[in-house]
Structure 1
């Protein structure tokens, strides 16, 4: 372990540059996917008419692994960076869409009826009733989306992107510099652990009202 840390320190300038590129790619694709997933999932969960048309598309795309799209996207995309962003966003979109749609659909109808009785508008039904009650499911989907994004970014970088930690590992392996490869792997594990812990803290903060309720 000390040897790997020492190698990472020696090559820190290159590793930092690759780390920044990976984080940029990861966060950009993740937030695009989450934003689109929230819109799709909330709309489908609240509107049965929209769900009727969109649900078959979700069921069709869902079973297809994200990595399957990489060769196609890398050929069609105008740049490798945009193609990688699309791959990450696609996996994140699916996870958040399914979780949001499920969470909204499972909200007790009595809550909507009570809100309508009190004069709530359609907008208030969505933002004051549906989303708050579905928040645990939505945040769970965001966590799953990050796991999907982490896997997708490593595959995308190893297959075509010209920078990033995945590319660095592939480059080190091609030169049989296995010490550098494991140093990059150590950095990847550290980053993903920090990101996952940050999402967990956000989830606990948002759902702090559940303390003492959910055992």
Structure 2
């Protein structure tokens, strides 16, 4: 059976990653989104098992000790991770899986799955990034300052990713992200497995 493709999308806080991913997944139903675990409390409007699996820090660390995570990292003071059960069985069954993770997690995943496809989302400007952080109206000004400093560090790792998308015009960014996913599905190794019978027939094998 053909193995699925593992996609990674990372971005600094405020770059619009989740909005882009949700828009693309609505148009590409063949890609399954892995819901991450986090030790932080839900923000207003966030729902368990939809935005994150919210667990206590003690439970998160128990899962780490049990080897339950495909990847995990400390992000903005909170633990975040992807459960192995959310990724490995689906890939083995030939399904494409998308991870919304940070650059630290992406580095771990690349070490485990070298043929994964990674995309980094950049904001159109420093000003736009700060404005988007403020529009969330969920954090204090001091928290926003800390998040911007962290975002600067995160953005410095963009070269580690296969593709870069600038989220200036939303629809353009969605189209570019969608094009990346579609192009990767057309790579020769994947197409060779997907159309094995046809290729054999064409080549008279």
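The numbers here are math on the coordinates, done by the rules we state, and not lab data. These numbers were taken from a predicted model, which means no experiment stands behind them. Cβ atoms are built from the backbone, for glycine too; each structure is taken alone.
Comparison across structures 1, 2 (criterion: mean count of other Cβ atoms within 10 Å over residues 67-74) gives the highest value for 2.
Here the criterion is relative contact order in percent (Cα under 8 Å, 6 or more apart), and among 1, 2 the highest value is seen for 2.
When distance in nm of label points 7 Å out along Cα→Cβ at positions 19 and 195 is calculated for each of structures 1, 2, structure 2 comes out greatest.
Identify the structure, out of 1, 2, from whose coordinates helix-only ellipticity at 222 nm (-39500 (n - 2.57) for each DSSP H run of 4 or more, over all residues; to 500) was calculated to give -13000. Considering all the candidates, the number was obtained from 2.
Match the computed value 8, 28, 29, 20, 11, 4, 1 of P(r) over Cα pairs in 10 Å bins from 0, in percent to one of the structures 1, 2, and report its label. Mind dumping the intermediate values first?
Details: 1: 8, 28, 29, 20, 11, 4, 1; 2: 8, 32, 36, 16, 5, 2, 0.
Only structure 1 yields this read-out.
Hey, mean count of other Cβ atoms within 10 Å over residues 83-90 derived from one of 1, 2 reads 24.9; which structure? Attributed to the structure labelled 1.
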